[in-house]
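Each in structure tokens, the structures are laid out below.
Values in this text are rule-based calculations from the coordinates and carry no lab data. This one's a predicted model, so the numbers in the text were calculated from it and none came from an experiment. Cβ atoms are built from the backbone, for glycine too; each structure is taken alone.
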Structure I
Amino acid sequence: MKRRDFILSSLLAVCGTTLLTGCRKKEIIKAQGQVAKRKFHNLEIPLLGFGLMRLPMINSKIDMIELDKMVEYAMSHGANYFDTAYMYVDSESENAAGKILSNYDRKSYFLADKSPVIHMRKKEDIHRIFQEQLKKCRTDYFDFYMVHNINRITFDTYRNLDMFNELMKYKEEGKIKYLGFSFHGTPEMLKEVAPEHPWDFAQLQINYFDWDIINAKEQYDIVQKENIPVIVMEPLRGGGLCQLSDKALSVINGMNPPQTPASLGLRWAASRNNVITVLSGMSNLKQMKENIATFENYSPVSEEEELAAKEIVKIIQEQGEINCTACKYCLEVCPKNINIPAAFSVYNNYKKNNESSFFAMYYSTIDENQRPDKCIKCNLCNTNCPQGLNIPKLLSKVDQTYKDILSKKST
């Protein structure tokens, strides 16, 4: 690291970026190119949002110099929506957001944060953590605030603590402008959550791989039916849709005009008509510039691109650790209605990226009654599988992998 950057980084870490510019707020110099916007109530929200979960790192710490450059570039191009959370980056994401964003006029950007249900034991925790988050983010209010990660583990806590109505108190005070929820549960659970309260928005995992494989379309349709706008998370599936094989890349390169995997994935998610903004967890300025370029000249995906995305999904499945093509013939004979294609898809993504936390998260989206551990080893599926897979044996392998990951997390 250059001596100048070392000094700047030290100043940022101790006092925040305001020391670099004095007490005045940073002036936003608008670039010629501006990202596309979507209407939400009386607001114009950038179609690309900056997810502060995979921030630039140096020596296991957030690289504040790089982050400052990224935020400045985003602001100058109108990408002024920032999404953080209590647990992101070892609980340092909110602090980093506060240090950088406090350099700008508060009305010049949108800030989203989340109430971490998994940390809640009593109602007092909701309010204690909310106040802590305001302090860390150096703000008086959040534009968007969520009940974070409603799933089978957090569902009872969310309900028992009446989190919606507790947080509504802050909305009435003006400390929350729009109240929503982020979700990683099953469609059946979402059918309960979505109509339960007058939510302003929902944050869902939407991408072209999960669309049919792991019920993303079904979840999208559920909230759309309730007239709840969607903020997209994981449009690139944790970066997995950027790390394509040569065969999958050839599909993208064969399109006219050719584009990057990231551009296709982001535009595909943004093309859903109920979407407010698409979050991208960008880790360096190069990624930021590439993604902003995608939304400066944004156009919805064409029919050709929709078909290309489906072809890429097929290729990814074919090249996975388990050679399942999701033909679903096995489902026609399974007496336990196990969601075999979804279980194998989650496992393949884990083997490709070696992300145990994502494996556990994606696995939890499969209905409990349709998971691998419900297999009775009747072998009827084997007779119907055109790939000749020993499905019960592979289901046991997936189930054991999940148990091993949970076991490691608990130690």
Structure II
Amino acid sequence: MLRAFAVSRWWEDPYSLGAWSGLRVGAGPEVRAQLGQPVSPRLMLAGEYTNPEQAGMTHGAFEEGVRAARAMIAAGHRRVAVVGAGFAGLGAGATLAAAGVEVVVLEGRDRIGGRVHTSALGETPVELGANWLQQGARNPLRKMAGETGLDMIETDFHEPLDLGPPSRMAGPECGAMADGFRRWLAGMTGPDRSMAQAVADWMGRADLRDRAAMQAMVDFEIQLDSGIPLADMSARHSWEPGVGAGDAWLPGGYGQLQQMLARGLDIRLGAEVTVITERGGEVRLMGPMVDVSADAAVVCVPAAVLRAGRVAFDPPLPDAHQQALSLLETGRVEKVALEFDKRWWPVSPSGYLRMAGPEPGMVAEWLDMSDVAGRPVITGIFAGDWAARIWMGRDDAAIAQAATEALKAAIAASALD
């Protein structure tokens, strides 16, 4: 019996409008680098979407906030406003404060963390946003967690328990197949094209018996990693570096790191910024409940929010920044955390489960937290069209039930196909 649940709604959230960013056809890492360039000597954008090498990752956002803050310090600004209290904003705020700069962090939500949200099922912390500290020693947030003694649990993504119809699973050859496809993409000539076109061309070269495995690899390695329709993705650049060796999760929740970075900062919640003006040697930030002036500002709201025009800039963002924003897309990725009276799903030695539905594009992944939590708790990620099908028009209880039924169906298909 389902006892408790927690559900994300990133696609509907006006402060996120989706998950992380991806590159559209014709876009490359230089688009992200352009967005990270100063808008003016007093204004910068910062987030995972401005990081050419670590896009889509929490530590990528954090590093960009730190980079923008250091630029403001080097410019000699003494009063700086930061818009957004996700990891980019917290990284910027903490760096500025440590340098003796007067800083205020303005956050529209009633909580810090942005697209990282540690919720709870009873006494069990669960992540409704980012879950893992990725890329091992490369990750400064992992280093912070280690230095402060936070518990971390490694996840081996290379040893999943696969659930679903066997004909829909990528199988043990998935990694090698993904590497082969990356090499094939790297060898493409001519103009960029959509990932959908590239996948169709690649599959067209294969034997019929290989195409099901190829489709499963595309679903698990590309679609689930982005949540963006393949027709909207750059074939040459959209499949960006992601997880690797040394990924871990925090049983106490990502929120622990947020609280460390937020300590001592002047953070104002419910302070949505809708207008940013630059006049007379200062930046003014205004919204329904805020009116703040500073020497400079670091704007750490997601790219989708900027693209939607939810923040008006006066003067407008430079043409180069607006063009770069137009070349980004945002994925649809949602999470659900479920607690039951008993564990009825099969146990994965790695704690990591991959799940396929009956149709192409229907893929999800689960983290079984039961052994750590001491109660039957499992969290799942759904992406793209499957997330849209499960979430659209349903309340949280109905979403939790639909996700439960999808997991049960995948387990049954594993035994029957």
Structure III
Amino acid sequence: MDVKSLSKERLYLLALSGGADSIALALMMLEQRLRIHALHCNFHLRGSESDRDEDFVRHFCLKNDIPLEVAHFDTFASARRHGVSIEMEARELRYTWFAERAHALQAEAVCVAHHMDDQAETLLLNLIRGTGLRGLSAMHPDRTINGLRILRPLLELDKEDILRYLASRQQEYVTDSTNMERDALRNRIRLDVMPLLREINPNITATLARTAHNVRMETDTESEESRYHRWLAPLGFTRQQILDIYIHRPENPAQATDNALCNTTGRLWHSATHTLLLDRGKWVLKEKNTDDTTLLPTLLIEKIPADLRPSSMDFLDRSHAFIDADTIKGSLILRHTTHGDRFRPYGMRNGTKLVSDYLTDRKVNILDKQTQLAAIDTGTDSIVWLVGREIDHRYRITDRTTNILRIGLQRHI
């Protein structure tokens, strides 16, 4: 999932802290012209810094015309009352309020700005504490908890991606000074453990995030994303390709409008062995022909007895064509159609039509266009028969026809 996969027709709540991650997510959602409503929590945990963050968020939302609500919490008192840690209480307060506002505003979901670095840290955090497969799957991009749908559109971006994005837009943000304190285990993982792991594997963040994704795809059998993974991974499509395919799936609400469908129709993805096409809201999967020596089918040509009347022939059988033999000026050969090929479809009395336009009019997908065959008259280099579809009007049988050819294909096994 990413921001582009979200629907322009739905309302999304945005958890906006004022930090780099949530500010970047806000800008990305604005660029996609999504309907957003910002929510900011002031937990009063950092004195004047908490108020500074609130002021920054208010000015940012005012400048960008984003509706905003702010909630104030006495987090210390609430945590003491419930006998839990400050971190756990803040999380409970935050998501309880998010759920209330989502229900009141009939929002589709709340979007939070967790990114790839957060995902890697979460996996390590769960592993250190002791976890099963669910913990190893870390954070899910789309999960519903107690009736609240939580979306994480930035999980495929790392922190450097986000900072570069903000720099390119000259956008300021606030920084939580407690992120540099080593009291919290997550901070120690970020500040101490991850730099050591990076010395062993410079791509450790992406590696850990990929591990979490793979575990999720193998264990979360109910999600639509995992079904795409199980379908396409064995066919050689990469994780990034599958994510892109999932985003552009016809069932995605963000692709539900006619304009979006026009923009995605014709998209192709290739693995070593297969090609996947999105064509008019449907998937077309074809196995690649890796044998370069494969021959074209053989063109079968049969002369029809003179006493056989055209009315007794099956002209609806598109696997064969009947033509006037005397209109052929050379010999008949078979080849693939090429760019710029033209012919005169049966019934068209004047002029010609591009084969590509003819196929488009009949909603032929791009993969079938690429393998379209034609029977060619070598004497005129003209298309006699667009195989399986239509003969050229100039080669039709008429009342004056005396010699008839029946042409078809014999495919090699």
Open item on the list: With distance in nm of label points 7 Å out along Cα→Cβ at positions 193 and 305 coming out at 3.8, pick the structure among I, II, III it was computed from.
Closed with: II
Task: Highest-scoring label, criterion being FRET efficiency 1/(1 + (r/R0)^6) of positions 121 and 281 (r between Cβ atoms, R0 = 35 Å, to 0.05), among I, II, III - done: I
